[in-house]
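Q: These notes open a run of structures that come right after.
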Structure I
C-alpha cells in the first residue's frame, strides 16, 4: 500500500503546473516584417528629375547575398535576396534601377533616401518598403546612431 501511495504521489507531482509569470519581449524585426508597408514620395511632391545626385560616395555598407535563383521566364535573369547593413553615417551611392528592379525592406534602424522622382528626402524606418522600378535612381544615408538593416529582393541580370 505504501508503495502504491508513493507511486501516486510521484505521478501527481509530474502534473503540477508552474505559473512563472514569464513575459516575452516582442521581436522588433518580426514586427517590421509583419507590418511592412510601402513608403512613397508624399502626395503632390513627385517631380521627374527632382534630383540627379545623392549623398556622395559609397561608405559604411556591407552586403551579403542570402540566396539567388534563376528566373524561370528568362535564363539571363535572376531573383536575388541580399542583406545590407548601413553603419551610422554610411552611404549607398547614387545608382539606377534600369536593369535591376526590386524592393527594399527596412528591418531595423533608419535610412534617408534621395530619389530622382521626389522633391523631398524620404525617411524610412523599420517596416517601411522602398519600391525600385526601372525609373528609379536614388541614394541612401543612415543619419541615425544605430545600424540600418535592409533586406533587398531584386530581379536582376544574371551576370
Structure II
C-alpha cells in the first residue's frame, strides 16, 4: 500500500489516477473528492478508456455537496501516458477489464460504483441516484486516503 511517508521519502509529488469508462461521471466525482481531501503535493487526474464529456448530473450532485467540478474535462487515458502514477483507482468493472496496458508501478485499487447516468426515472429519482453514487464515492475516497495517511 502506498503511504504518505512514501511521498515524503521520494521528495516528489504523488500522482493519483481515477479511471472509468467515459470519464464523465463517477471518475469525475472521485477526482473532485480526491482534490478536496488530499494533502498538498498530491495531484489527482481522471481519465476514461473513452471520453463522453462531463455529465451535468455529476456536476449538479457535487455542487449540492459544496464541490465544484464544472471546470473538469473529459480526458482519454492516453493523454497521461507520460505520468508515473502512485495510485490508480478504477471505478467501474468495464474500465478495469478493458483498460489498455498502462505501465505504472503504482498501487491499483478497484471499486465498481453504480452508474447513476444509466438510471431512468423521474427527475427527482435520477437526482437521488446521483446523490447515492456520490455519497458512496465520497466514503470510498475518504477511506482510501485515510488508510494511506493522505488526508488533509
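Q: Using the calculated result -3500 for helix-only ellipticity at 222 nm (-39500 (n - 2.57) for each DSSP H run of 4 or more, over all residues; to 500), pick out the matching structure from I, II.
A: Of the structures listed, the value fits I.
Q: Given that mean projected area of the Cα convex hull in nm², derived from a single structure, equals 8.3, which label among I, II identifies that structure?
A: Label of the originating structure: II.
Q: Computing FRET efficiency 1/(1 + (r/R0)^6) of positions 35 and 51 (r between Cβ atoms, R0 = 35 Å, to 0.05) gives 0.95 for which of I, II?
A: II
Q: To which of I, II does the computed value 2.9 (distance in nm of label points 7 Å out along Cα→Cβ at positions 75 and 139) belong?
A: Label of the source structure: II.
Readers should treat all values here as calculations from the given coordinates under stated rules, not as data from a laboratory. Note that this is a predicted model, so its numbers are computed, not measured. Cβ atoms are built from the backbone, for glycine too; each structure is taken alone.
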